[in-house]
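What follows is calculated from the coordinates using simple rules that are stated; it is not laboratory data. From a predicted model like this one, the values you see are computed outputs, not experimental measurements. Cβ atoms are built from the backbone, for glycine too; each structure is taken alone.
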Structure 1
Amino acid sequence: MKNSVIIGAGTQGQVYVSYLKEAGINITGFIDDNPELEGETILGIPILGKYKDLFLDEFKNKIQDVYCPIGINSVRTEYLSTLKKEGYGIPGFLHHTVSIAPDVTIGEAVYMLAGNIVMPHTTIGSYIMINMDTTIAHHVSIEDGVFISSGVNIGALMNVRKNAYIGMGVTAMTGVKEIGKETLIGAGTVIIKNVPDYSTVVGNPGRVIKTKHINLKLNNKPKPSEITFIGSGISSSFTILHFLDLIEGHKTKRKININIIDKYREFHSGIPYGSRSGFSVHLITSLKNFLPEPELEKFIKWLNKNKNWLLDELKKDGGTLSKEWIIKHTDKIQNNEWKDLFIPRRFFGWYINEKVESRLEEFKTKEIVNVNYINAEVVDIEKKEKKHELFLDNKETVFSDKVILSVGSLPVNHLWKNETIIEEDNLLFVNDPYSSELTGVLSKINNFLEKKSDKKVNALIVGANASALELLYKLNDIEKIKSRIHKFLMLSTQGMLPDAVIDEERKKEYTPFNLQALTKENNLTAKIIAEATFKDLDYADQIHLGAASTVDIISRAFGVLLEKLTPEELKKFACHYGNEIGKRQRCAGFHYSKTVEELKKENRFDHIAGRFNDIRKTKTGEYSLEYLDTQSGENKAYEDTVSIVINCAGSTNLDNQNIPELLKNVIEKEYCIPNESKIGFEVNEALEASDNLHVVGPLLAGNVFEGKAVWHVEHCGRIIWLSKVLSEKINDYFLKNAALKEKPI
């Protein structure tokens, strides 16, 4: 008799124990990731281990079959398909009372409980769960990963697509052709028409109350507009939201045409909060420090309403560490206590996307705005009289009165060869992990590791910023990647990671003496304040007090002194010193630092203090790292080979040739002039680089607005503030421009 285990010791797993035992199947144990169940026994059956343990030889040798009656479709599908590749049997289970027509086709790992009826000419895919007393009519197709609750009636000639979740007592009437993929159908719903993908449907008759994935109506046929946004990240998103709030109060209504252009198909979230970063990388700060009020409260309300499907997406995209994060914070999430959590960034991306889309749709319905989405890259701008002509990479052109340049941060500086990813026999070098999507890069890393399964592989991450921590976290989140990497290395100038733990007691005793000594001085300069700040940071390092404990104290101390600077000196601080100070004040979430601590315990982590020089091929065909050692100032070679290198060293600057063609062109034409920061453009109080060409987002670095120095425009609070400043200037333009006033709706 085969030895079998059930993944999941919750109520669903306990139900299946009874049925499987009744069928004579030998259940030797449960597999469950909940740390509180470790070593426990449930219904007389022991908890044998966690999911990751199934990849160990000792488990493979004593377990033959795996059942996984987990209700989360994405997790069930992933677990079963992965374990099949590992050599486990993944049998299905059909209760003896199930009635299935002879010509029905059934895939693998299909679980059906008592009383189900399946009529002729029906196809049932794999990894499917169907609870009790459900009827599936003839000529129906149930695709992989579907969950069907008890008492459901599926009408004839219907296609239920992948990962749909159908609640208790649902009736889908004959005549409905499709229930879309990853839909959620609420209990008791009566479906009388097709259900679109990613929708939540409730009621009688069923109505869509939510769609997870906004289906943007891309219109690549350019139209003339009053405003064109180049780039659609959160800087442009908040500018749009603020602007809509302002024009809603206009007494004279007129339609404003808006173009939104992005080279990626995903609008309104940008790289940090969109799919290119994946779903399971986290904020670098707690939510309360990430988002200011009143936006914070609005976002929390949205999280409370949407947390179920958000967690489902996190489980699907994430691995071991993501599931641990969910388990650890289950109580807080259930109680809607979000403020202290370092949540997945993608949650905010979904929120802002939905908010901008729904607001624009509302204004389109009222005929106040007309929105045109264009999926293309702007490569050049030419000023013609009072308009701008924008040239796209698809050879089309767009005319616009105003242009908002919101292209985000500058691209990463390639460390080795001028390619995004270089793959050689014994080396995978990733110059930009977010060039397309992080998931694609992780897949390449996994494939590379599979090819090198017989060799020792060391992975190097260059940099110690937020991106570096994210990559280290993701490499350890995916068990099949983590288990194949021998050692994880990081290379950074200081050889220090961002701090995560606040020492509340020692924090009270810390005083920035050098900055405090300047409070009575009147003739201050940017350099004097910066030098005092660096001395106080050095002192914190000497007494081993990390940035998490000192960042607020030091920032407040030099912030007060900045108020004494002249506008010229304030601008110098923004251009030359702000970012350098920021690099030494980096903090991180505990979930990231914990990853490092665990690797250190396993003797699998090494942090090198130095700067990247080169990767050289050795005589044996392997590769070695050459770096400039920070302490000695000498060139050194790392003692071991390196097979995977991921570049997280940071962005290039505007002096570099490795910048987008659009930026090269606007600089050459002097439409935009780089300031002394080399990462931002000179702009006026209206955020204009030149007449009616505005800048928003990270390219505002090195400027002063409303008496405040700006050197880093990636903090959400700063983005919201500057977006509001810009929206007010755009609103003034429409209110004061006589020609525009004469064009009412």
Structure 2
Amino acid sequence: MPNYANVIVDIALEKLDRTFQYRIPKDMEDEIRVGARVRIPFGNGSRSVDGYVLELTDKPEYEESRLKEIQEILPAEIGVEQHFLELAAWMRETYGATMVQCLKTVTPVRRKIRGKQKRYVRLNVTREQAEACLESFKKKNARAKVRLVEALLEIQESAEGEEVSLPCELVTGKLNISSSTLQALQREEVIQVTASRLYRNPAVHSDEKRRPVALRESQRQIVEQVLADYRKGQHGTYLIHGVTGSGKTEIYIEAAAEMAAMGKQVIVLIPEIALTYQTVMRFYSRFGQRVSILNSRMSAGERFDQFERAGNGELDVMIGPRSALFTPFLHLGLIIIDEEHESAYKSETMPRYHARETAIRRAEMTGASVILGSATPSLESYTKALNGEYRLFSLTERQGGGALPSVEIADLRKELAAGNRSVLSRSLYEAICDRLDRQEQIMLFLNRRGFAGFVSCRECGQVVKCPHCDVSLSYHRDGRLHCHYCGYQTPMVKTCPSCGSRYIGTFKAGTQQVEEYIKKTFPEVRVLRMDLDTTRQKGGYEAILEQFANGEADILVGTQMIVKGHDFKNVTLMGILAADMSLMVPDYRSAERTFQLLSQAAGRAGRGKRPGQVVIQTYQPEHYAVQAAAAHDYRRFYEEEMGYRMLMGYPPAAHLAAVMVSSREESTAEELAKLLKERILFLSRENPVECMGPAPAGIAKLRDMYRRVLYIKDRDFDRLTELRKGLEDYVEQQPEFPEGSVQFDMNPMQE
């Protein structure tokens, strides 16, 4: 039986940084639990405060005599704080990390920031009394007082006697009234200074109200089914698999509007800041000031204000990336996750939670429903939908009846054989010329995200792979090829092991080089580039997207931020310059990510009345991910990819846990990783799991820390969770493990 409780005080503010330990009285031992609200003595005096129990333990952190006792267990509060506490406890159990780390995640705005206020000045006396005061001020030659009272009388007269006021900035600025004059008039009770809360709102407002879009029968049925289930108390998870341009956003908006009409609030998650602009504009046209946004580029004050507005019930809809999931809505009814397949929904820092699973857990706790949407669902979600864990809806037609674009695959091996070593294949060059003649817009996509120095043959397209893991080997500066899963190494090859060609090496293209090439090849063409470099400044995404939407450029060159969620009616050509860049990164998800990127990119073309065309340039035109994307055939890709996942034991066919060991000394990282592997094998000795590594991480050295990684596979997620807990206990007990040197990632999306 635990004898001590670690308690945190006021989880909404900065006191999250630590817990305080208390003794548990004997009469409370059977009642106390994690998450309980308790009254505790705090500080050196007799003050008592409320806190929450984060952990029960039998290990005292201090001498018994120094520990105070819990005074009482308080009745549970059903509020946002209690839900977030329970959610943090679930995250800790599921993903690892400390409770404080989890609490800091679910309460992203902890520090109260001074709110902005708008101050006003108005008369506090009758008009007759004000005129009498004015005469008195004139006799005393109090010019400042005279100016202010005259201005207030004048504005009152123009308002036909109604009570009106002047903004303080006008009074102190244009009328040149000092603060001492204002204070004097307040003391004399001639004027009154009032203040109203002024919220920092980062969103671009639109007063234009549009009529709701008329939904097709297939869209309307989805909304009606979700709402009918909700009204019956069935709060499930729904997966909308709709082709690009099928109108998923219209479904989101209509479902959100129905929820708002019932007094419920809605969170809409989007994977990239770049998607915010168009999405918010569509929601604003329906909800006006009752919708707001969150993103990482907002100031601390802006973020604080949006959370305060949400908590005060002033918003119906909050839109944003992963952190928007923790908006403190009191009456949450629906969570929508657009492009649910995106890896951006997986946290890269501790705790390494997935927003999709965490959203479903928050919905279960609060009685909300969850809608997932994607043209290319993650294998995890689609498998759960097929198994009946989620309800699956399919949209097979584009909004307005437009056709999906035609897709051509350009074989770069043939281009090389024909002497073409330029960025553009012959077919893509001709298509660009044709669209420019027609005054239609073009997007050129270079999928460099995840690029990790894989090696391939330019003649036959063969990629050098690990013989043990079916992922590509990465070229390192030591001149060797490495596998980031099992640690296999081999010297850099000089010739292709398949065809013997000497044309072998790594990709080195970038968006800037592509932009320069396009400008040189088409001197009269207006070109925009959208990547990390061109969007660093606040508002950079919106500025580029608005320019392109307004027809101020003919060609938009960019990374994956240009291919998701955007709707440009005049874009009729999408060029995918190098599909292999994502296809052969050393990651078991590379085929899935490539299929998703190609499908999303293809979906940008032909969204207006004119037909679209897509050209995919690749050295591996026969690859099933490329072929399925070209055919717009998700099910074909799913079945083939799942066959490989089942064969290799990767998610969702099985589960995977990554254990990252970091140290400032390379030898120490290696030794600690070996110790952990030995412990894994010991803990699973009765029912062995598959353990790969240790191997260098994809980025073997980061911020002066050397990194080694272990991977554990098993079909039972609970077994991996128990192993993780066993490793956490082992690390805590071993003095050779420095603090923060081991991190766990359950079903990792990236290294």
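Data overview
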{"quantity": "Value 18.0, calculated as mean count of other Cβ atoms within 10 Å over residues 168-175, assigned to which of 1, 2", "calculated": "1"}
{"quantity": "Entry that produces 1.04 once Rg/Rh (Cα atoms, Kirkwood Rh) is calculated, selected from 1, 2", "calculated": "2"}
{"quantity": "Computed -0.35, -0.93 for log10 I(q)/I(0) by the Debye sum over Cα atoms at q = 0.07, 0.12 Å⁻¹, for residues 64-375 alone - originating structure among 1, 2", "calculated": "1"}
{"quantity": "Top of 1, 2 by distance in nm of label points 7 Å out along Cα→Cβ at positions 464 and 632, largest first", "calculated": "2"}
